[in-house]
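Before anything else, here is the set of structures, which you'll find just below.
Just so it is clear, none of the values below were taken in a lab; they were calculated from the coordinates. Only a predicted model underlies this, so the values are computations on that prediction, with no experimental measurement involved. Cβ atoms are built from the backbone, for glycine too; each structure is taken alone.
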Structure I
Amino acid sequence: MDDIAPNDMTLDELRLALAPLIPAHAVFDGWSDEALAMAAAEIGVPAPRARLAFPGGAPDMIDGWFDAIDRAMARAFPLEKIERMKIRQRIRDLVMYRLEIATPHKEALRRALAILAQPQNVALALRLNWRAVDRMWRIAGDTATDFNHYSKRTILLGVYVSTVLVYLDDDSDDLAETRAFLDRRIDNVMQIEKAKASWRRGRERVPSLSRFLGRLRYPAV
């Protein structure tokens, strides 16, 4: 889109161009028409046209920003980079990347989450969080389509949401508290998964009660 003049962009293209610019202004003016107008002014687009790209108002702008973060994350973790990493590092680095890219606009994120917490926006909040964890797993190389597809995303959703809450109150250098919390959460998940795998292997070694009773009833000749 770099070679397309802003006024020649389609509304979808304009949405993609504006979405990363809005949070810098939302820090001061909230997720408002004023913030959108200032973002539009940066690229020389009239405010009324910019509003057409976000017909849903603030929730739509937030959706656009979160989508922009997802897209930046995908560019930052190409396949050749991901393939050199273990799965634990992939998930850890993907979560931290999302938080780091939002750090210059942490107050805008705080305001965005407050808007998404409103009753009329809860469904959207769930959809955006699920989209985020789904895209993280896809970038990480997950191709599961069975029950594991949903269980992996549900587990990561819990890890991600709880880490964001810690991140919002983290004033430590280089987000040290957030990193430590995320490492602990991932450790917990890994331990649970190892325990589940061990339990499944153990069950496979347990003699079948029905087979045992059958042998008692019909002993081998």
Structure II
Amino acid sequence: MKTVLAANTSSWQVQLAWLLVAAVGGLAISAVFAGNLELPRNWFLIPYVLLAGALVAIYLRSSDIGLGTLLRKNWALTLVVTILAGGLLVSNVLAQESSPRAKGLRLIFDLIWQGGVYGMLDALLLSVVPVLVVWRIFQVQEQSLSWPQRIGLAVLALAASALVTASYHWGYPEFRSKEVMKPVLGVAINTLAYLITGNPMAAIGSHMAMHIAAVLHGPASTIQLPPHY
């Protein structure tokens, strides 16, 4: 893994604190607005997008991370890996029971809101931020790393992503059991795609593809579009 960041603006303690903020913040959002208030999905997404989006934006700004620069890396490899990861995740969606979907303008709205916006923000919070935190903690420079270093960083990044993913999904009543492992494993594919390419678009694109497939296959039955009541 040739990577991307020079950790010269924040200490490892600050980065670790950000990882905990992402985990606890995600849990609070899903627990309050889905677990307690039981907002319908489209209404739930309003506080989720505002609060989680603010968290991601503040993290990137405070850590002096230029997301645009990262999005320009390794485009050929990113395209291939995004297609492969997205295809694997979409196949999982299609293997689930289908349910009715919206039609007409409502379907277009759902594809944009639940598919695009929801999928993009999930990827940023659950995959991109945890990977960036690990790279910052270990002050990864743009240099060639040994295979043990690459594997070690990948394992830690996957663990950080799993922590945030499990915490966030635990706030949904439907995932307060061993069912939480399903989104953890699914998001691990997005995170691994990012780690392979060094480009966040691999995680974002594959996660959006999964959400769009879930909207088309049936929001009421696909686990990729919580909350369900």
Structure III
Amino acid sequence: MYTLTGVTKTYSKRGGTVIAVRDVDLSVADGEWLAIQGRTGSGKTTLLQLLGAMLSPDSGVVVLGGKDLTRLPEPRLAGVRAATIGFVFQTFNLIPTLSAQENVEAALVPMRVADAQRRARARAALHSVGLADRAHHLPAELSGGQQQRVGIARALVKEPSVLLADEPTGNLDIDTRDEIMSLLRTLWRDHGLTVVVVTHDCAVAARAERVVTMRDGALSAAAPPRAG
């Protein structure tokens, strides 16, 4: 699914250069669940953004499904983000003035899905995360865990092949964290997704098939995939 070779990403900061991602080589198999673990500032979110075609590396190659993302123009990258990759964020990123249903539907607007089909797919996505009865509630009327379920439904409604999650339980209590991770694992299996989760939480990382650790922009030796 993913192959990264020699990927480096730098930022200019206060007249100097910060190396956020340093010469990373990484492969993620089709259907794998990978956790990228590390402290704040280790570069793991930047790496996830490179996987999601939200950033371009300064050097190196990012290949997704046989496509070299570093060579695609922005309109084609936007198409990859819209149709192939689902994103789940720590802060949920829901539009406060839209209902749960409308937030999920919004993910389909760039794909030009017809109105009736868009509504039907959004209802089905909310049902899959256990929120069919909350479709018309605004984000402020939902708990943190429910808001993250809406975020997951918004990612899944596109029927992506890849799900990228950036600290998806960072704003949740322990019990809700465990509920969300169990839900993600069920959806991963049911939908045959490739999942990459960025986290600092060992309990979240432990749900993955494989864990890599990031420190100062570089990946440590990766643990092999777990059986089962």
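Of the structures labelled I, II, III, which one yields -23500 when helix-only ellipticity at 222 nm (-39500 (n - 2.57) for each DSSP H run of 4 or more, over all residues; to 500) is computed from its coordinates?
I
Which structure, out of I, II, III, was relative contact order in percent (Cα under 8 Å, 6 or more apart) calculated from, if the result is 29?
Comparing all candidates, it corresponds to III.
When FRET efficiency 1/(1 + (r/R0)^6) of positions 12 and 156 (r between Cβ atoms, R0 = 25 Å, to 0.05) is calculated for each of the structures I, II, III, which structure yields the highest value?
Going through I, II, III one by one, FRET efficiency 1/(1 + (r/R0)^6) of positions 12 and 156 (r between Cβ atoms, R0 = 25 Å, to 0.05) peaks for structure II.
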